[in-house]
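In what follows, structures are represented as structure tokens.
Rule-based calculations on the coordinates, nothing more; no lab input. These numbers were taken from a predicted model, which means no experiment stands behind them. Cβ atoms are built from the backbone, for glycine too; each structure is taken alone.
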Structure P
Amino acid sequence: MGSLRYYKFKDRCLYCDIIQQEVRDRSRLIAENEAFVACCAYAGRFPFEVVVTPRVHNAQFELIRPNEIALLAEMLKSVLTAMERCLEHPPMSFIFHSAPTPQAHREELANVSKFYHWHIEIIPKLTKTAGFEWGSGFYINPILPEEAAKYLREFCGCGLPTGPR
């Protein structure tokens, strides 16, 4: 698990560091509110792959606070509306990543709440996975995440600038 390796090396959460960097840089940022950040994935496997992450460190989705539910719904509505408008209603996959339960895994996962950060991936189905991807494990993404974020910001209505900083 990459987040565990990062935690062992840096003694902090990988996703907390990613959020901090994405908010500072803003080039892949699509939308943000007081509780969540939505960005195009830095090394996304698919075009317009979006990651929605809570700002506050939390390993498990099921521990989301009541006030964050409405903010998450607001964030998802903004991002999905932008994707629908920009990409002309593509089919999408939603992947909820939540920490594994420590009881079900090895001893090294006993501190999972320290190194894991729940998040949601939204992947629009725009390209076909074929032999190269299946055989090599590498994916061909025809758009830079910064360009994808720029297009989505134009359709988001979230007030973030669409041009370069």
Structure Q
Amino acid sequence: MTSDSSTIEAAQSWLESVLSRLGIEASVVQEKPKVCQEHFQDFGGTWFKISTDHLSPEIVEQLIGDRGQHLEALQVLMNATFNPDPESPEHIFTLDAHQYRANRYEQLLEMAHQAAEQVRETQQEVVMPMLSSVERKLVHTLFVEDQDLETVSRGQDRDRRLVLCPVQLS
């Protein structure tokens, strides 16, 4: 999913304005992390990196929140603002600060590959730890082309888990 330049500029300006109203003077640049360029292709649409170089550790912690919840909330607001119809979003935006999301995606990549290796060795399903809906979708996309395993989400709400399973050959 691509965003035209006027929408990207408007979204970047919106984010800088929201941060300023929160008392966080930070620049915002469009930058997709290396892990996404190498492993996740177009996942996440347009990425905005919030510069945290001159912010105190306390402000960075408040910006990101526990397990990225504040960063995720800002991202949800941004996507809701620029996508009035959630069923068919025209523009997808992903926010990162202090490389939180890039580092998390690297962890997810490692966890997913370890789980896949375990499934292939044991031919038993592996339940991943609790992941956000975006993280589950990310792992689903990693294995969409694999012929020997599949991913499914099981459970409801907070108990929803991603499961890697061997494909049963008939």
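With helix-only ellipticity at 222 nm (-39500 (n - 2.57) for each DSSP H run of 4 or more, over all residues; to 500) derived from the coordinates and found to be -12000, which of P, Q does the value describe?
On the way: P: -12000; Q: -14500.
Derived from the structure labelled P.
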Next item on the list: For distance in nm of label points 7 Å out along Cα→Cβ at positions 64 and 128, the calculated result is 3.5, so let me know which of P, Q that is.
Entry: P
Next item on the list: Identify which of structures P, Q gives the largest calculated value of mean count of other Cβ atoms within 10 Å over residues 24-31.
Entry: P
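By the measure distance in nm of label points 7 Å out along Cα→Cβ at positions 56 and 80, tell me the structure among P, Q with the highest figure. Write down the numbers at each step before the final one.
Values: P: 2.4; Q: 3.0.
Sorting by distance in nm of label points 7 Å out along Cα→Cβ at positions 56 and 80 in descending order puts Q first.
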Note to self: Out of P, Q, which has the highest value for mean count of other Cβ atoms within 10 Å over residues 120-127?
What the structure shows: P
Notebook entry, point to check: Upon calculation of mean count of other Cβ atoms within 10 Å over residues 48-55 from the atomic coordinates, which of the structures P, Q produces 16.9?
Noted result: Q
Notebook entry, point to check: The value 32 for relative contact order in percent (Cα under 8 Å, 6 or more apart) was derived from one model only; which of P, Q is it?
Noted result: P
